[in-house]
Structure I
Amino acid sequence: MTEDATIARRTGVSTSPRTAAMWAAVDEVVRARSAELERPLRVIDLGGGTGGLAVPLAVAGHDVTVVDPSPDALASLRRRAAEAQASSRVSAVQGDADTLESLVGRDRPDLVLCHGTLEYVDDPQATLAQIAGVLAPGGILSLVVPQRSAAVIARALAGQFVQALAALDRPDGRWGDADPVPRRFDRAGVVGLIEASGLTITGAHGIRIFSDLVPSALVDSDADRAALLDLERAVAAHPEFAVLADLGTSLHVIASRP
């Protein structure tokens, strides 16, 4: 097992059904970009919270700044980084997308992570423009957003047909005012937002196609979780089933600044 694989397994990002597919894509572009530049990457994790991705990247040798509005989340991040002996490579900044420009000077980030954040901002287009503005030339954006189609399917399978219809019809993709997710996206809409910001999309795929639909009681062992991950990977890699990616709970997009 390679050192990177050992890090990923130790931190759980490569074995959790919620993060495995996303981590695989991030890990691939990180390794390629780091090899190209012949140095560790400078990373900003926007809305990175407690460091679920920041700490594994720091353990792998990259320098990561987590920008998050929650002081409690940042306190948890510092503890997690300390436990992983990665504190020297992790910085915690209380802020949001408007803070990005003040964080960078000549050393612009090689990678910006924006996972589970764009649905909470007031203006997704402005946030993507700010991210594009701070990225180094050739820099990479990793964006994860919730998909509308997954909410429609999940509500219908739960017998909540009125909510499923609402998620289908509402511009924000929510199933109702009690929906904890403030906004969901369609693939075409995300592609348009990213391209309008001046970035070039290099990859886009749905993730967690089955993981959030399967009752937790059916994946209560390591063997069950491994089998579910194998299924997710197999479907994602099978060209005849590419349409199923649009049913994933989240859409993961990789884009770069020319």
Structure II
Amino acid sequence: MKPILEVKNLSKYFGGLKALDRLDLDIREGEIAALIGPNGAGKTTFFNCITGIYNPTEGDIIISPPNEKNIRINGMKPNQVTRKGMARTFQNIRLFQNMTVLENVMIGRHSRMSSGITGAIFRPKSTRQEEEDVIKDSYAILKKIELTEFVNELAMNLPYGAQRRLEIARAMATEPFLLLLDEPAAGMNPMETKRLDDLIVKIRDTEKISVLLIEHDMKLVMSLSDRIFVMDYGKKIAQGTPDEIRSNPSVIKAYLGEEFDA
């Protein structure tokens, strides 16, 4: 499997604090990978660097979208990174709470629309058709994520687990080849977590979207991941299969006895 994301010697400084320290990792086509580590290890900073929220101090971020040449995305804005095919969710839910479930997904489709200001003003047939297609496409995504029962509900009225899945649906609406999930199981009960587990596998297998997730739920991580990367104090201290990570002395030491048995 070819790498679709390669990160080389990535560092990020905040004044005298080195949040990321020469980090190397790659995500391969068709895999589910996990990034784990103690709180403050730099995991979300890493996500922010590769999605354009932060500009790295050093290093290279290279993506390989389907049927395209390698692209170095350092310095690109978040909307540009999204258009290149990387979409993300956030640790804290960031839905448009006063908009409907369907409207939230339609916003995700905006990055793939071609109508500009002129189209919005004069509304030619092509613009009207594109708007109809956005509604149909958004509804189709909700069907895949099993959220059609809430299609006209305000996002704020959804159960917690459904809100998490709606964030994933909105990210999928951007047509990513790589989906980045920041603690998607946070706050979920066991039933919601199992449903999330099944959904992530479904996204990989049926939509052909690779997944990289940050997660503290070790049972979820061990059951889902093809490979796991472990960070501590901004550095990558280990990588490997779930079995290799579970028994790695460096990982055990970094977690100071945290349970890795799945």
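Quick notes
- Relative contact order in percent (Cα under 8 Å, 6 or more apart) from the coordinates reads 26; which among I, II: II
- Which of I, II yields 14.0 [mean count of other Cβ atoms within 10 Å over residues 73-80, calculated]: II
- With FRET efficiency 1/(1 + (r/R0)^6) of positions 89 and 185 (r between Cβ atoms, R0 = 35 Å, to 0.05) computed over the structures I, II, the top value is the one for II, the highest of the group.
- Origin of the value 18.9, 64, where Rg and Dmax of the Cα atoms in Å was derived from one of I, II: II
- Once FRET efficiency 1/(1 + (r/R0)^6) of positions 57 and 193 (r between Cβ atoms, R0 = 30 Å, to 0.05) is computed for every structure in I, II, the highest value turns out to be that of I.
FYI, it's all coordinate maths here, none of it is from the lab. Not measured: the values here are computed from a predicted model. Cβ atoms are built from the backbone, for glycine too; each structure is taken alone.
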